[in-house]
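What follows draws every value from the coordinates through simple rules; no lab data is involved. All values reported here derive from a predicted model rather than from experimental measurement. Cβ atoms are built from the backbone, for glycine too; each structure is taken alone.
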Structure 1
Amino acid sequence: MVSCRLLDTNSCSYAAYRNILIQLRDQFDLGIYNLNYDNVARSAWPEAFNGFNSGVFEPKCIGLRNEWEFIYHLHGSVHHSIACPYKTSLVWQDDLTCQFVDHQPLAPDMAQDFRPIPLTTLIAGGFKLDQILVDPYRTFYAALVRHVHEADAILIAGYGFGDLHVNRALRNRFERSANDTALPPVVVLAKSDPTTLQTASIQSHKIWAYQLTHTFNTKFSITENHLNRQLTVASFIEQHEFENSLLGRVAIWHGGFIESVGSIGKIASRLRCQ
């Protein structure tokens with residue numbers, strides 16, 4: 001919370017982050033599913049719909065909404081507070097200097113095997129599948145499933161593919177379509193160490209690469225060139241190029257999210273399969 005209150009909106013990294021969002025919004029109908037709790041995306045795009053109206057959660061608006069232009073915090077936000085006095089729902093507080101309620105007595109609702117489902121402002125740790133059963137998380141997750149099937153392109157940034165419920169929402173679309181031309185292009189933005197082996201070398205035993213390839217139902221092959229004798233991702237980073245899957249449908253940008261600000265045009269073209 002303290003770090004979010006002290007967010008430096010004058011820093012170069014923040015300016016680059018905001019510029020990336022502006023460029024993407026200029027070229028796409030953009031919707032963001034944020035797995036982080038921080039306020040960076042909200043600060044950079046304050047007018048984006050967040051599922052709340054005057055601080056009150058509006059699940060019907062999310063279900064009926066045809067427009068994109070949203071930021072949904074799938075695992076909670078520093079802006080969430082438990083509503084008083086009844087403490088049965090979450091509210092959104094724009095002002096981070098306000099008083100927040102982050103805990104409540106144990107809720108009577110139970111999940112599988114009689115695990116309690118407490119109302120929380122943030123979802124973390126184990127039993128995430130149980131924790132997302134309550135709103136706003138359940139409604140956000142339902143929206144994610146719908147938007148995965150509606151999306152013309154998918155951009156993944158800074159995600160370790162460690163949340164199985166998110167992976168499954170994506171995989172259901174990529175696993176069910178027999179026609180590859182019907183699948184949306186995918187770009188994964190990662191910040192890789194140049195000495196990292198290419199994805200083809202680690203996709204069978206490194207968890208990030210394994211989950212990525214299984215989520216998008218794809219495989220990678222080794223790319224050899226004179227700058228990459230050790231079969232690492234160094235040349236992709238140096239040349240500002242993608243590491244491409246076998247069918248070219250999924251591409252990995254190893255140079256980092258903030259660092260991609262000067263290459264958004266190339267990334268956008270890839271998301272349009274141009």
Structure 2
Amino acid sequence: MASMEEVVRFLSRIPYPVWEDFVRNEPEWRFTEPVLECYGPSRFFTFMVMAGLNDYQLKGPAEEKYWPPLVEHVIRRPTPESPEDLKEVLKGFYEKERFRTVKIRRLERFLQSPLAHRMWRMTPAGFSQSFRALWYKIAKTMGQPKERKTIVFSMKCLGIGLLMLGLREFDFTGIPVPVDVRVRSLLKRWGLIAERAPEQEIQSLCEEMLQGIKRAEPAVNMIHLDSFLWQVEAFYKTDAIKSLMDMGMEADLAGAIADLGR
């Protein structure tokens with residue numbers, strides 16, 4: 001079992017380029033580049049937010065059962081000219097997903113909203129400059145607390161979209177980690193949370209962890225930390241040291257982080 005101090009000490013040694021590589025290795029980045037090429041920025045960002053809002057209760061791992069088939073479905077259809085067109089494109093995908101009725105209702109709620117229509121016309125700089133304001137507006141549009149997992153995950157997807165265009169000057173401050181089963185499992189593996197730790201406790205713990213890391217590397221934000229936590233939990237199921245080294249980490253640091261889960 002590890003302490004928070006120990007975890008922060010090791011994670012603070014991770015070079016910033018490695019943090020960036022973890023984000024680039026996320027399925028939200030790896031699989032969606034064809035959509036960016038077809039749609040262009042504003043349509044792509046609107047798509048990313050919607051995809052994030054419906055990324056829950058999946059048929060299997062997101063990197064296998066959600067993002068690849070979603071992207072394949074989208075790029076095989078004509079480029080939408082409006083949010084309503086995008087709704088019709090995505091409806092054909094979500095009709096075959098789990099909780100299809102709820103997901104289609106969420107699809108309609110967001111893509112028929114005035115917010116989606118504004119986003120459809122925004123410039124990349126506009127998304128970057130109004131990033132935190134969009135967090136509040138998306139939550140209000142969906143009628144959910146802004147800390148809800150799918151709301152914050154949609155912001156992570158939007159942030160990744162901006163990073164894909166090389167835009168880094170957006171404010172992710174205060175947006176919490178989207179608590180999913182992998183993040184929960186990793187923090188439990190490290191001994192930082194109990195079995196049934198509430199979501200708010202996990203979000204607070206991740207914020208504390210992030211602040212410790214930022215003292216060494218100020219450019220790291222919650223997108224980097226969430227990407228790292230989500231992937232590392234899967235690494236423990238194969239060869240954690242090798243997987244961490246494959247991401248560009250030095251052997252001694254990879255070994256130390258692997259040992260946190262033993």
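Structural remarks
- Read-out helix-only ellipticity at 222 nm (-39500 (n - 2.57) for each DSSP H run of 4 or more, over all residues; to 500), computed value -8500, structure in 1, 2: 1
- Each of 1, 2 could give distance in nm of label points 7 Å out along Cα→Cβ at positions 10 and 66, but the derived value 2.6 comes from 2.
- Look at FRET efficiency 1/(1 + (r/R0)^6) of positions 2 and 90 (r between Cβ atoms, R0 = 41 Å, to 0.05) for each of 1, 2: the largest one is in 1.
- Among 1, 2, which structure scores highest (criterion: distance in nm of label points 7 Å out along Cα→Cβ at positions 74 and 194): 2
- Of structures 1, 2, the largest value of relative contact order in percent (Cα under 8 Å, 6 or more apart) belongs to 2.
- Origin of the value 66, 47, 34, where Cα extents along the principal axes in Å was derived from one of 1, 2: 1
- Entry that produces 2.6 once distance in nm of label points 7 Å out along Cα→Cβ at positions 138 and 218 is calculated, selected from 1, 2: 2
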